[in-house]
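Next up: some structures, all given as structure tokens.
Quick note: the coordinates plus some simple rules give every number you see, no bench work behind them. Note that the structure is predicted; figures quoted are calculated from it, not measured. Cβ atoms are built from the backbone, for glycine too; each structure is taken alone.
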Structure I
Amino acid sequence: MISLYQFACGELVAMWLLWAYPFLRKRFSGPKRQSNVMAHTGDWGLALETIGMFLAWLRLPHSAPPDEPRIIASMLLAPAGAVFGWMAVRHLGKQLRILAGLYPDHELIRTGPYAVVRHPVYASMFLMLLATGFLLAWWPLFLLAIILYIVGTEIRIHAEEGLLRSRFGDEFERYRREVPAYLPFLR
């Protein structure tokens with residue numbers, strides 16, 4: 001019989017695949033759109049986020065499975081992260097980018113999850129990081145993963161919001177004042 005931990009591990013992998021699908025589809029299909037403005041400083045943030053994600057997946061050999069509350073937390077967070085990520089991609093539409101940049105016809109999206117947080121893709125990634133870390137990570141590495149992810153995300157947000165501010169001016173500033181960045185209830 002399959003244990004709760006084994007089921008949670010299978011769910012986690014399935015949710016990561018579900019979360020990643022729209023990004024992979026965008027990357028490998030359809031016409032490539034060229035940005036007219038890029039913010040390469042955000043690339044450092046992506047690197048830190050990636051290291052954080054990697055650390056969340058590290059599990060020490062011969063370590064005991066996590067306790068039941070951590071398993072259940074993971075099982076709740078992973079589907080929430082995957083669904084929130086899909087909703088963000090759906091509302092972002094043709095403007096989806098992996099690296100910070102603006103298209104000539106770029107629009108400021110404020111619908112769906114973008115009405116809750118300005119960067120729902122990062123929020124969904126954070127939920128996925130938490131789900132992964134609760135289930136797999138050794139807690140000191142999990143804490144380091146969270147710190148690296150947050151620092152990397154702050155770098156990316158700073159780069160992206162500089163671009164959005166330059167394009168949308170006061171409209172973006174109003175949006176920034178009204179809607180939290182990527183953690184609801186925190187400005």
Structure II
Amino acid sequence: MDIASIIFWAVVAGLVLYIISVYNHLVRLKHNVSKAWSNIDVLLKQRHDEIPKLVETCKQYMKFEQETLEKVMQARSSVAQARQSQDVPGLGLAEGALRMGLGQLFALAEDYPELRANENFQHLQSRISALEDTIADRREFYNESANINNIGIETFPDIIVARLFRFGERDLLEFEASEIADVNVKQLFQS
């Protein structure tokens with residue numbers, strides 16, 4: 001073997017190793033985004049299970065507030081549909097509607113002292129508030145993972161491997177600022 005052949009095969013081997021390294025890195029990024037989504041999914045499911053209990057507890061006291069209770073249940077359904085289909089932009093919109101509905105529900109609860117004193121209501125309110133905080137933390141982790149993935153597949157020369165193996169961009173989970181500001185659950189329960 002002459003020196004040119006050795007150099008050629010060394011370059012080919014280096015290129016193959018580089019492509020393998022980039023591919024493995026992109027796979028890790030993709031799975032980190034999936035893991036972050038799964039973390040959010042678990043919390044959304046837990047909250048999804050708690051909301052009917054909250055609505056049932058409120059129904060016993062809030063006989064004239066059916067419209068608000070129905071809005072919460074419709075928003076809950078929209079969140080569940082977006083979550084199941086992994087529709088990240090749709091989930092952001094549905095989450096905004098659910099947060100607004102819960103905010104209205106908790107604000108109306110202030111007019112019902114018996115409801116506010118109910119142990120089940122207090123437990124559910126604190127449980128949902130805790131889940132909201134945790135969802136916000138996980139959303140931040142998901143968005144960071146999605147952002148790192150998106151940067152990874154757009155950075156040269158990794159973009160070549162990403163396109164070759166069809167690694168795709170991931171949507172960020174975003175809520176409108178007005179939707180977040182309108183429903184500050186902690187503030188609603190401070191007395």
Structure III
Amino acid sequence: MERGIDMTGLIAPAQRATVEALLHQRDLPPRQRERLEMVKAVWLGADIAAIAQWSGRTPRTVRRWLAAFREGGVMALAGAPIPGRPPKADAAYLAALEQAVDTPPRSLGLPFDIWSSRRLSAYLAETTGVRIAPGWLRVLLHRQRFACGRPKHTLDHLQDPAEVAACAAALQAAGGKGGSSAGAVRVAF
């Protein structure tokens with residue numbers, strides 16, 4: 001081992017069982033999984049350089065996580081909270097978003113029929129007090145499995161069903177689109 005990080009004999013069977021159990025969890029954060037795999041690789045006999053190579057980390061980083069495990073056990077491998085401002089879109093905001101998307105805008109007293117990300121952002125800023133940009137709102141909608149897209153406006157509601165049926169019958173009698181017979185072969189010279 002390099003630079004005094006000797007893990008042989010320091011990993012108790014109970015710790016090995018704990019590491020193995022954690023590695024079998026599906027919802028384990030990727031960073032913690034990588035650190036646990038580093039520890040497992042050491043007790044399987046891998047050296048620091050090999051671990052650094054397959055993990056894509058520097059040998060210094062590998063030594064740091066192995067030392068953290070030696071001093072604090074499995075709990076020391078859990079990453080610290082990511083610094084920064086907490087997200088604006090908390091559970092209450094996401095619930096308001098879902099309720100707004102499922103409600104037609106007219107029933108909320110708004111002068112339009114279709115939500116756009118800009119309109120939805122403005123509405124939620126007014127009702128929740130949290131302003132989120134329309135672009136980020138589209139990301140949140142995608143995460144919530146809502147489809148975003150442009151509305152397709154048709155004039156079907158203005159058409160007379162009897163006339164549509166008569167036109168379809170006339171088109172069928174003429175042989176379909178273009179008036180050519182089905183199955184005709186065209187030859188290019």
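Odds and ends about this structure:
- If distance in nm of label points 7 Å out along Cα→Cβ at positions 21 and 165 is computed and equals 7.0, the structure in I, II, III: III
- Entry that produces 17.1 once mean count of other Cβ atoms within 10 Å over residues 125-132 is calculated, selected from I, II, III: II
- Entry that produces 13 once relative contact order in percent (Cα under 8 Å, 6 or more apart) is calculated, selected from I, II, III: III
- Which of I, II, III yields 4.0 [distance in nm of label points 7 Å out along Cα→Cβ at positions 61 and 157, calculated]: I
- Answer label among I, II, III for the case where percent of Cα pairs over 24 Å apart, calculated from the coordinates, equals 40: I
- Comparison across structures I, II, III (criterion: FRET efficiency 1/(1 + (r/R0)^6) of positions 45 and 117 (r between Cβ atoms, R0 = 30 Å, to 0.05)) gives the highest value for I.
- For -23000 (helix-only ellipticity at 222 nm (-39500 (n - 2.57) for each DSSP H run of 4 or more, over all residues; to 500), calculated) the corresponding structure among I, II, III: I
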